[in-house]
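Below are structures written as structure tokens.
Readers should treat all values here as calculations from the given coordinates under stated rules, not as data from a laboratory. Values in this document were obtained by computation on a predicted structure and should not be read as measured data. Cβ atoms are built from the backbone, for glycine too; each structure is taken alone.
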Structure I
Amino acid sequence: MNALTLQIPPSLKFTDEEFEQIVQFNQELRLELTAGGKLIIMSPTAGETGNRNFEIYIDLGIWNRKYKLGKAFDSSTGFKLPNGATRSPDASWITMERWEALTTEQRKKYLPLCPDFAVELVSESDDVEDTRKKMREYIENGLRLGWLINPKDKQVEIYRIGKEVEILDSPNSLSGEDVLVGFSLDLEVIFS
């Protein structure tokens, strides 16, 4: 997905409400706001990537319904990170404890936290380094487990809080480890 970065003067900072209004008036766009105040405008997902995202949602959703340990989210969900950025991972999850700690009002807006788990799926037009920066930003803001999945190279980068990035070449599956206990993502459909 090609992304356009709109530079915003440092003196112009959006409030959460103003950013939400921009999103409301541009519903055909997927928007993110960096901690430094840059507005990222992303194009819609292409067919193959959209299907791969859907396959991840299915597996995460089935696991989540079975174990009921938290709440899972799709790529249209915005998270207001502690550093001030508003980001939308391709798939994400938070514990039930963290969900229940949110007020009803907070649940209706961009969630004011970093997910416990996030997936970023690299599409044909994505800049892999930009996606890596996004993953590092999640880790710096409290992400416990993250997967950067690159179908073109059949490679996965695993991000864990307090650890070096682990790179796997052509893995068959991924484990949710101690974050998503009992979850396993079959990568055959993602890499095919």
Structure II
Amino acid sequence: MENDKIIAAVRQWVETLIVGMNLCPFAKRELAKNRVRFTVTEATTDDELMAALQAELEFLDSDSSVETTLLIHPKVLQDFDDYNQFLNFSDRFIAQLRMGGIYQIASFHPNYQFSGTNPDDAENYTNRSPYPLLHLLREKSLERVIADYPDINQIPVRNIELMNRSGQDKLQAIIQACLDSPGRN
């Protein structure tokens, strides 16, 4: 039951912030086609999370009907610096699995902070999520949508401007509303 609440919060975050504010112009289509997998791992250590990551990559390899996975890990890597270090290890791990160039990870964390920003800067909310998670992406699909999208380099610029216009208080309230939503009780 707790995992259902966690998934509901992350799904609402995707619908409200990522799709609703068009932070990722590619997410709406996959969400509407039910090709986004939301899964929670019970991992409590880095090693357990690495095992869950491997299992999820193998799942994606075996099921082409799933385009992308949000691997939510609420019990490990709560500290953003630890999370960031784990990302370096996970990139090397994907290469060791010979899945480099096939999959990549986009990172989202409740305390996400871009280099050169302050913790409360609104632009950090482009990558802030209700729980720490690893977004597993198929590189071929990503390459296809990027090739078809005009002016791809403007997406992060537009997103930063949008986050700054929205303001930290409003963005934090959106994430909190996802955590407090009635579907989570």
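If Cα Rg over 2.2 N^0.38 Å, for residues 94-133 alone is calculated from each of I, II, which structure is the one that comes out at 1.49? Show your work: numbers first, answer last.
On the way: I: 1.59; II: 1.49.
Computed on structure II.
Taking distance in nm of label points 7 Å out along Cα→Cβ at positions 22 and 158 as the quantity of interest, name the structure among I, II where it is greatest. Present the calculation step by step, with values, prior to reporting the outcome.
On the way: I: 3.7; II: 0.5.
Greatest value across I, II: structure I.
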Value 15.9, 42, calculated as Rg and Dmax of the Cα atoms in Å, assigned to which of I, II:
II
For which of I, II does relative contact order in percent (Cα under 8 Å, 6 or more apart), calculated from the coordinates, equal 27?
II
Working back from -15000 (helix-only ellipticity at 222 nm (-39500 (n - 2.57) for each DSSP H run of 4 or more, over all residues; to 500), computed), options I, II, answer is structure II
Work out the source of 5, 22, 28, 21, 14, 9, 1 here, i.e. which of I, II gives that when P(r) over Cα pairs in 5 Å bins from 0, in percent, for residues 30-77 alone is computed.
II
If we compute mean count of other Cβ atoms within 10 Å over residues 70-77 for structures I, II, which one ends up with the highest value?
II
